[in-house]
1. Ranked by mean count of other Cβ atoms within 10 Å over residues 52-59, which of P, Q sits at the highest value?
2. Any idea which of P, Q comes out highest on relative contact order in percent (Cα under 8 Å, 6 or more apart)?
3. For which of P, Q does helix-only ellipticity at 222 nm (-39500 (n - 2.57) for each DSSP H run of 4 or more, over all residues; to 500), calculated from the coordinates, equal -10500?
4. Thinking only about mean count of other Cβ atoms within 10 Å over residues 20-27, which of P, Q has the largest value?
5. When mean count of other Cβ atoms within 10 Å over residues 84-91 is calculated, the result is 21.9; to which of the structures P, Q does this value belong?
Structure P
Amino acid sequence: MRISDNTIFIPGATSGIGLALALRFQAAGNTVIVGGRRTELLERIRAEHPGIDAVAIDTADPASIRAAADEVLRRHPDLGVIVTMAGIMRPEAWADPEGFLETAERTVETNLLGTIRLIAAFLPHLRARGEGTIMTVSSGLAFAPLAATPTYNATKAAVHMLSESIRLQLAGTGVEVVELAPPAVQTDLMPGHAENPTAMPLEAFCDEVMALIAADPHATEILVERVKFLRYGEARGDYADVVRALNGA
């Protein structure tokens, strides 16, 4: 993925990692469109950051994804990058099905089906261009589980394998698949997480991500140093230690 001269759509970019990376991409010389459900946040981003465009989208709603794709491509026919940033992370208590099932279904709908539907909505355009980038967003928790968030972990593991698989299918088409796998980052993804002293500061994370993309535009995975502890536990042979450390055991 080129670090500049792209047109990039980032649904799920009204806050957190999505918005921070949107601003970095704009500063690097890209045209950036952010997406989200809350129109008041989209309008505020437009006003505070001239040059950034915004499109309403609910990635848990197939009709909203289709409508947003039509709008983005109408206004930005040179779109070359889609970043499937939108996602939710909720704790679940699996001892009681009534306490987790609705949350689990919503998580699958947003994190996994939302990613699949976004790719389906934009892939024909990218293939017709003969070049482009799909950046998926998994997590360090795709590779080692946090006990409190089983479905989140599972959806991110699925996004990882989806990325690996469609990269094979799209080989030779000019459309590349890049997976961004964040560690815990100080955002509002979960209550109190923005103040979590063990999470990586947001600005430091974005600095490292942009440096990694600039250093290797053909990378298939974007892995900051902090996430490698989780990503490679099985390969190192210390997976059980990683799980214990992650869960405070």
Structure Q
Amino acid sequence: MLSGIFITGTDTGVGKTLVAGGLAGAWQEIGYDVGVMKPVATGGIPINGELTSPDLIFMQTALGSCQKDEKNLCLPYCLKTPAAPAIAAQVEGIEIIPEKIIASYSELASRHEIMVVEGIGGLLVPITYNYLVADLVMDLHLPLLIVSSSKLGTINHTLLTIECAKHRGIEVLGIVINMPYPSEGHTVAEQTASQVLEKVTDVPVLGIIPWNSSIDVEAGKCGDVVEIIKKHLVVAAGFIPEATTRVAATNLHK
């Protein structure tokens, strides 16, 4: 049974939060108890006098009306400076302690059947100067889902991410390609990215997520994200937990 998943991107702004929130909401909808986590965020925004992350707000909103976990567990570190965590922490005089993140994850994992953890940027983003996002993935013992966009350059970025993960012994479940804008006028490179990736790597492209105007991560608007993920994310064997008692589990399969 899949106990959790770590969602990383080939870059910042490629759609990690959209996919994370949609998956969390979809699993919750078919009857699983789902927890979400953003281990560290930068560019935090003040709400009621406290810094928080639009990414976490989006994921929690996608879960619907279920009980939300404490913010200090779901978001152990939230920094205001829009930079890599190591740099933002240095600017703000904050020490990021990886063990605190791992302990928070362990507590959340003990409460939920499945955890959806969204990283920051890509695998080699420094959380501290000697601890990368990839190190956190390994310490949490979670398989990886790679979110990529369709823009020019995505093939190189995606293959580099896969190469990095495999070199470190991280299990890669698959690739999700998120379309950042309406389909009209897509270039040849954008139209064929998924085909090329399927030919040059053994990591499956699990789905292509179309742009949808109802979704706005920064504004915390989930719109149709759960239905979109259910419709367009092809679920590979082992990606969804065993669901013998979940009547609607097959809704996530193509």
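Values quoted throughout were computed directly from the atomic coordinates according to the rules given, and no laboratory measurement underlies them. What you are looking at is a predicted structure, and each value in this text was computed from that prediction instead of being measured. Cβ atoms are built from the backbone, for glycine too; each structure is taken alone.
1. Biggest value here belongs to Q.
2. Structure Q gives the largest value of relative contact order in percent (Cα under 8 Å, 6 or more apart) among P, Q.
3. Q
4. Checked P, Q; max of mean count of other Cβ atoms within 10 Å over residues 20-27 sits with Q.
5. Value 21.9 for mean count of other Cβ atoms within 10 Å over residues 84-91 corresponds to P out of P, Q.
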